[in-house]
Structure 1
Amino acid sequence: MRFLILFTFLVASVSCTPQTTGEPIKTQTLTVLAAASLTEPFMELGRQFEAQNTDTKIEFSFAGSQQLAQQLSQGAPADVFASASQKYLDAVVLANRVTKASPQIFAKNRLVVIYPKDNFAGLQDLTDLAKPGLQLVFAAQDVPAGRYSLDFLDKASKDPAFTATYKQAVLQNVVSYEENVKAVYTKVALGEADAGIVYLSDITLQGAGQVGSLDIPDHLNTIAIYPIATITDSQHPDLAKAFIDLVLSPSGQQVLQRYHFLPVSE
């Protein structure tokens, strides 16, 4: 009987003893502002970075480069800025949020015309974008992809394969200008427009069956340059540098190329 009472007491003592887990791990948050076209590869790289730095959580903000540059110029807190245009990185330098020597080119991109997979408009080549009644969606002019789209139309209008009024005819077909290139892709993929111009990288592995595409040849295309930099008043400069190092590393470059970004060497 004594043994049973003693055993019961010991079991109760073990089960009621509070577990010592030590000090809780303090989590640091690294804030990365990145062009909308970088969403998929940066999310993957973010998961890799968090796995390598278990005390760190990455908080991404994806939007048009012009929106992010404006936010940074107005003092928005951040640690890293990755732009789809040197122009908007330069704007952040002028606002003293990035030092002039800090930016590094980490990727390139190119434009492509997309249309819904059913292709109800019957698009076969680039000249078809000028067909009356077509419904097109472009990125807004202050979005890098929107500016590059207009550059394509300017070049095409001077090319003998097109007409001098090609740009005007195409712009008459534009039914909306979107605040970032991902919105253009989404509208076309959902069949809300007959075509749009996006980056090649926007045709993701998961979404490849949603759209068809028309190539824009090199002499009409614009190769987008993607710079990345640490914000001067970053609360985590070492972590910011480590994330940029991952993006620039061979493994980071492989991730970007898997999402159809062009290597820096091209």
Structure 2
Amino acid sequence: MSPLPLAHHVAACRTARLPGGRQPLSIGGEPVGWVQPAVAERLPALDMTAGVLAQAARTLAGQGAFHWRGEAFDVRARTGGPVLAQIDRGALPVFGIRAEGVHVNGLVHRPDGPHLWIARRAADKPLDPGKLDHIVAGGVPAGLTPAETLVKEAAEEAAIPPALAEKAVPVGRLAYAMERPEGLRRDVLHLYDLLLPDGFTPRPADGEVEAFELWPVARVLETVRAGDAFKFNVNLVLIDLFLRLGLVGPPEREALRAGLDAPE
């Protein structure tokens, strides 16, 4: 089987065409999401207050529309904008509300080239169990910044001390909108590079990850080209890394950069 073009992964995360039959959802007149007509029929209004949104989410969860996660996320009309409401993480795809997350490239410089720490997601994860993942990745919960989330997730997922995690360097941001079984995923990913000492070994700390392995970046590139071993959005972050490391040549390089930088 011939390798897939890397652009396959970019296209896979951009399958939503908005509105695509959905209806706009607002908080106090500020656009925050998109809902299917069947969901819109079960809402008290399509322009609501923060409290009404929270209650609507509770009602839909009770009706089995989504699995309640017990983790609140901030609702904004735009990335970096004011917080308009909070909603359970499980409700985000049903309401088509944008979520923010952090992804960390755990890099190790060795004489034979750059290496990357790779995680394997636990088999009991509700989303993409057993897939390959970053050393640290997670959604930004209500009240935290991406940098604060990084430090929290680094300790919880990989036993990385805060003093080391705080050395992570922001390297960019990616956004996409995609159709998923759980609904509409509208995600903004904050990307970081974290240079780790050669003698440091991450350790699964909270059950989210089964194991960590240190791979040459060249092997990571081969794996991404070969198929879908990595969690869907991890591929985008890795492609960005490959481009920054100069591992992809023209004309593929230009096409990928344009695809990653395209607006949501």
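Nothing in this text is a laboratory measurement; each read-out follows from the coordinates by a stated rule. Note that the coordinates shown come from a computational prediction; the quantities given were computed from them, not determined experimentally. Cβ atoms are built from the backbone, for glycine too; each structure is taken alone.
Comparison across structures 1, 2 (criterion: Kirkwood radius over Cα pairs in Å) gives the highest value for 1. With FRET efficiency 1/(1 + (r/R0)^6) of positions 131 and 251 (r between Cβ atoms, R0 = 35 Å, to 0.05) coming out at 0.75, pick the structure among 1, 2 it was computed from. Computed on structure 2. When relative contact order in percent (Cα under 8 Å, 6 or more apart) is calculated, the result is 28; to which of the structures 1, 2 does this value belong? Answer by label: 1.
When helix-only ellipticity at 222 nm (-39500 (n - 2.57) for each DSSP H run of 4 or more, over all residues; to 500) is calculated, the result is -8000; to which of the structures 1, 2 does this value belong? Derived from 2, not from the others.
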